[in-house]
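The next part holds the structures, each set out as structure tokens.
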Structure P
Amino acid sequence: MNVHHLELFYHVAKHGGISEAVRKMPYGIQQPAVSGQILQLEETIGLKLFQRRPFSLTPAGRDLFGFIEPFFGRIAETSRRLRGETSQRLRLAAPATILRDHFPAMLEKHRREYPELKLHLHDANQAMAEALLQKQEIDLAITELEDKPPAGTKCMALIKVPLVLLVPADQKFQSPKQLWKKIKPDEALISLPSHEVISKLFQRGLAKLGVDWQARVEVSSIDLVSAYVNSGFGIGVSVIAPGWKPPAKVRAFPLHDFPPLVIAALWQDKLPPIAESFLEKIKRQVAEIGK
């Protein structure tokens, strides 16, 4: 098999099609040339490697990609490492709230240790972070843990954050158990969209209680949950983040019987020193919070 043909197939398989590969490959090549050389590769081995529209690898294509990916996937990384360019580069993925509220101060400390720090930051949930790790586009992910990570992905739980009900202070409300007495509570629920991990954990806890309570007000951020509870739109589901205090007109009721939100670190293989050092800083920060 022609090694250049294999490299082109690697990019096509990685990026999900010939046109996407042409746009994202590290060197210029026309789409007809790629198509022609991939056809030559298929003729050489006598097997079809992928379906064109919609794109999908055949069993033979998956087998071949699995064989060549460890080599071609690390060429650029190896080149940078040989030139010494990766020692100051840190590639991270995390949800936007973590990137915005927690990373800046920690990365400022990290920059004192690595004065030439080069950052690549990705806004990503667990599934997106796992895909970035698989493609070797990030070194480390700090994310909300929804499911067990796939084989080959290392996982370390960092902190467990309890869910909480936020209730307007002027409501005659003594305990969440008042709500669970009804199969369908009458009060309006304010929550994040149903695909968010916090909403899924809350609904999982409700299901165990036999309670059906769907959001009447759906918001895009945790901050908006407390804001709309404060404005009297209903009862909100949120989390007790470290250092967080509810607004003056809002009471918080921890849901200790519900599954907590787990924040975890994900990575593959051995972490580069700069990422390992940053993870140690995160662990120390979490330990301080827990005191």
Structure Q
Amino acid sequence: MKRCLHCNEVFVSADWVCPACSFSPPEQDGVHCFAPDLAELSEGYDPSRYEAIARFQAEHFWFRGRNELICSQLKKYFPTARSLVEIGCGTGQVLQAIRQALPAPRLCGTEIHTRGLAYAKNSLPEIELLQIDARVIPFYEEFDVVSAFDVIEHVDDDCGVLRQMYQACKPGGGIILTVPQHRWLWSSKDEIACHKRRYIREELCAKVRDAGFTVTTVSSFVTLLLPLMYFSRLLHRGNSPSSQHSEFSISPLANAVFLACSRIENAIIRRGGSLPCGGSLMLIGQKVIR
């Protein structure tokens, strides 16, 4: 169901006109905007990064490895899902991967920045895209799966976002998240990425449970590359952010080796393993029917 952000009415409709108060969110380039005042802000994320992500995402090991992991976990834990929303879809690269791997579900993407949605609209013209503030999601028990991939670390009130995700999730449905892990990995790269925090496993699990979900499984990834990642961060610690997009530049040979490492990890996780440490953390939870 849809939720009017003007009067909080919950309704079922083909459009976004609230039957109670007649409010309808404005549109920009065919996209409904629920938080237009925030569409160009860069406090939680630098919109200029969308261009770099759009340029590198197709081949870069991190995006490819993460997308393959996400799709395999969706197949494993949500095989009958018929709808999925991604909170903070950016350029739409994860939704593209999900659409190719899981053609059946109805997909929806949301993003606060219209610049990211412009990229997503070009590559996903058939998918519903919405400009929203993740702290105020305009859905109520609408989706089988509610997802956010490296998003909540950009928001001061991450617990509020998780509660909104719970509200948007159908009873019996679930949540899938990825976040950066380990506070001791914090460096200028996190500042460039506009991160508010890096997580530890217990913290993420506690916040997800507090939002109302039960935790089904949790695992680290980017594990085999963690020593290299640590020393790279150590070299940059204390340095002022200098390059916005240097993290995406990598030689073809290194990219191929690192992608192979990601696929080894993904195979372990796919078979039920839970890696104890890594640069990132993935969690899957369920909204239990009460």
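Please treat every number below as a calculation from the coordinates, not as lab data. Just so we're clear, the structure is a prediction, and the values are computed from it rather than from any experiment. Cβ atoms are built from the backbone, for glycine too; each structure is taken alone.
At a glance:
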read-out: Test item: helix-only ellipticity at 222 nm (-39500 (n - 2.57) for each DSSP H run of 4 or more, over all residues; to 500) calculated as -10500, pick one of P, Q; value: Q
read-out: Label whose coordinates, when distance in nm of label points 7 Å out along Cα→Cβ at positions 200 and 232 is calculated, return 2.5 (choices P, Q); value: Q
read-out: Structure responsible for 14.4, with mean count of other Cβ atoms within 10 Å over residues 152-159 calculated and labels P, Q on offer; value: P
read-out: Highest-scoring label, criterion being mean count of other Cβ atoms within 10 Å over residues 64-71, among P, Q; value: Q
read-out: Cα Rg over 2.2 N^0.38 Å, for residues 88-223 alone from the coordinates reads 1.33; which among P, Q; value: P
read-out: Identity of the structure behind 14.6 (criterion: mean projected area of the Cα convex hull in nm², calculated), options P, Q; value: Q
